[in-house]
1. Given that helix-only ellipticity at 222 nm (-39500 (n - 2.57) for each DSSP H run of 4 or more, over all residues; to 500), derived from a single structure, equals -500, which label among I, II identifies that structure?
2. As an exercise: FRET efficiency 1/(1 + (r/R0)^6) of positions 32 and 168 (r between Cβ atoms, R0 = 35 Å, to 0.05), calculated from one structure in I, II, equals 0.40. Which structure is it?
3. For mean count of other Cβ atoms within 10 Å over residues 80-87, which structure out of I, II has the highest calculated value?
4. Using FRET efficiency 1/(1 + (r/R0)^6) of positions 112 and 216 (r between Cβ atoms, R0 = 30 Å, to 0.05) for the comparison, can you identify which of I, II gives the largest number?
Structure I
Amino acid sequence: MTPNNIRQDISTFAAYLLGEGLVIGYHGPVLKKYGALSYVSSPWFPEVTVDDETGESDESQFTSVGEYLFFLQEGFYTIVLFDGALIQVAFSFQRGEITKHRLGYYPCPIELDFRGEACENLCEIIEEELTGKAIKSLNCRSSIRFDFDSYAARNGHSASHVHMNRPETRIPAYGPISFGHFAKFIFRNFYGEVWQKQKKLQEWPIRFWRRTVTVEEQGEMYFECRQT
């Protein structure tokens, strides 16, 4: 699968969700090339960055309401789902080989449902709701982000890993994650009702790249997926 194929896959997926009334915001991915390097991301992401580099609001705000609002206000997202959740998608390649990716899901801190409806000024709506809500009414749900960086692998920092709950949490994953894997994971696990009704979503194509999980990492719990 080429970088342009991935760009098209993301665009087709977003168009499908838009047609089903499941998206209220979208920044389409673009393909940028610099010599042997290729980047697929929305315009807000000049190139793929992971962990503590560009694209984070503040490490201390990881999974916080502040981080969510920062991403929403600055437009740091690829898709905004009907419930206000943000999806970030970015890939990096060198000579056609995947070198990095960032696949993030950031749930909205309040309950929203704009299914099949247009939504303007989402940030204002959320801030107004947050101002009037008691603390106990806020959602307490962790973001989840699948990162891959083939150059950053070291002991305690798997090339492919999953962030959740705390910024220093890096649960190893079997290897780089395809967009199809990520999209299906989000809807199957966090949107069961939508998943059950959308057969096309269940059949969205996936692909496997090389495995990068080490023998040592496989001795502990990690994210695994194999071709059947």
Structure II
Amino acid sequence: MDFYSPKDRMLLVKRWPKDTIAAGRRHTVGLKSNGTVTTVGDNKYGQCDVSGWRDMVAVAAGNVHMATNTGNAHTIGLKSDSTVAAVGWNKHNQCDVNDWRDIVAVSAGWRHTIGLKSDDTVVAVGRNNEGQCNVSSWNDIVGVAAGYLHSIGIKSDGTVTAVGLNKHDQCDVSGWRGIVAIAVGSYHTIGLKSDGTVAAVGDNKYGQCNVNGWGDIVAIAACLYCRA
């Protein structure tokens, strides 16, 4: 039988990762131990209307644009029966997930939603102007992440694929190897490697990609915001 130390186990490829807390720019979502969900924050589009949710195993929070005239966001919940629930802003059909089945992980961007299926393929709904929903050809995927206008998938072999807006090179991940977890910001993408180091690509205006010196890392996160 293979033995993994606690650190080694943390640094295995995270197959079908599930988030139990999520944060949008103006609302926060938490999954409770009994499968219900609680929220606080802005509810302009009903993104906090989750009181009726039951049997949830994961949550995701879409984000909003920085412009002062918007408060647009949505919230996604993955159920124990592998179906998906959604509330909130739906102008781009990002909440049209009622017919999804066999979903094992979910992620929410600004105007789009991604679902990872049990057969390791991916589905997406919502805005696709930048190609962020062009995931129908993806396979052998074990984790997904939705950014502002791009989408990332991690494969079982530790490589990474990306679609969508690449203005800041946030999709330039084709050379990555040994990746066990991914996270996305609005214009940058980060990957946790099996040796505990971190890779990053994309906008680095504020130094958000300056991770070359990091080591002994076991988890990563990136802030998603949508600036005007």
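1. II
2. So the calculation was done on II.
3. On the way: I: 22.5; II: 18.2.
By mean count of other Cβ atoms within 10 Å over residues 80-87, the leading structure of I, II is I.
4. Working: I: 0.10; II: 0.30.
When FRET efficiency 1/(1 + (r/R0)^6) of positions 112 and 216 (r between Cβ atoms, R0 = 30 Å, to 0.05) is calculated for I, II, structure II comes out on top.
Every number here is computed from the coordinates shown, using simple stated rules; none is lab data. All of these numbers come straight from a predicted model, not from anything done at the bench. Cβ atoms are built from the backbone, for glycine too; each structure is taken alone.
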